[in-house]
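Given below, in the form of C-alpha cells, are the structures.
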Structure I
Amino acid sequence: MIVQSEIKKWGNSLALRITTAMAELPQFKDGTKIVVEANKEGLIIKPASKQVKKLKLPYTEQALIQGMTPYNAHADELATLSSKEIEA
C-alpha cells in the first residue's frame with residue numbers, strides 16, 4: 001500500500017498521523033511499540049520485537065548536571081511570561 005500524507009508541526013516536533021488504513025496491514029494499535037529506522041531516503045516504521053534493545057546513551061542525566069549552579073546554568077537569562085501567555 002502506498003499512501004500520500006503530510007508531516008505536520010506538533011509542539012516543537014514534527015508528526016505523521018497514521019490513518020486507520022495505514023495501521024491495518026502492520027496491525028498497529030494504540031500503544032504499539034515501534035522501531036523507527038531513519039536514513040537519507042526516509043523512515044521505516046516497524047513493530048518492535050522483544051529483542052530490540054533500548055538505546056544506551058553515553059551519559060546519565062545526573063552526570064550531565066553534575067556541578068551545575070544557577071550561575072553556570074544561566075538561570076538569570078530565563079524568559080519571563082508575557083501577560084498574554086499567563087491568560088492562556
Structure II
Amino acid sequence: MGQLAEIRAIERGTFALIKDYFQERRTEITVADIDTATFICVTAVEALTHEFVIRQPDATSRERDRFVDEVTKLIVGYLLPHRVFVARV
C-alpha cells in the first residue's frame with residue numbers, strides 16, 4: 001500500500017470513528033446531517049491543527065492549551081449551541 005493509500009485509510013478510519021461518536025450522541029447534537037457534521041468537524045480540526053503547528057512550532061504549553069480550548073469551543077458551539085464550554089485556565 002502506497003503512502004497516499006495509507007493516509008486515505010487513516011482518514012476513512014477517523015471519519016468513521018467520529019461519525020460513530022456523533023451517532024451515539026444523536027439526541028444531543030443539533031446538526032441535522034451527521035455526515036456533514038462529521039466532515040465539517042474533522043476537516044476544521046485538521047486544518048486548524050495543521051496551521052497552528054506550521055505557524056507556531058515553538059508554541060508554549062499554555063499557547064497549545066489555549067488553542068485546544070478555542071477549537072473545542074468552535075466544535076462544541078457548532079454541534080451543541082445550547083451548551084457553554086468553560087475553558088481550562
Computing distance in nm of label points 7 Å out along Cα→Cβ at positions 39 and 79 for each of I, II, which one ends up highest? I
As an exercise: distance in nm of label points 7 Å out along Cα→Cβ at positions 55 and 71, calculated from one structure in I, II, equals 1.3. Which structure is it? II
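Consider the structures I, II: one of them gives 28 for relative contact order in percent (Cα under 8 Å, 6 or more apart) as calculated from the coordinates. Say which.
II
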Hey, helix-only ellipticity at 222 nm (-39500 (n - 2.57) for each DSSP H run of 4 or more, over all residues; to 500) derived from one of I, II reads -24500; which structure? II
On distance in nm of label points 7 Å out along Cα→Cβ at positions 47 and 63, which of the structures labelled I, II is highest? I
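Given a computed value of 1.67 for Cα Rg over 2.2 N^0.38 Å, which structure among I, II does it belong to?
Attributed to the structure labelled I.
None of the figures in this text is laboratory data; all of them are computed from the coordinates on show. Everything numeric here is computed off the predicted structure, so don't read it as measured data. Cβ atoms are built from the backbone, for glycine too; each structure is taken alone.
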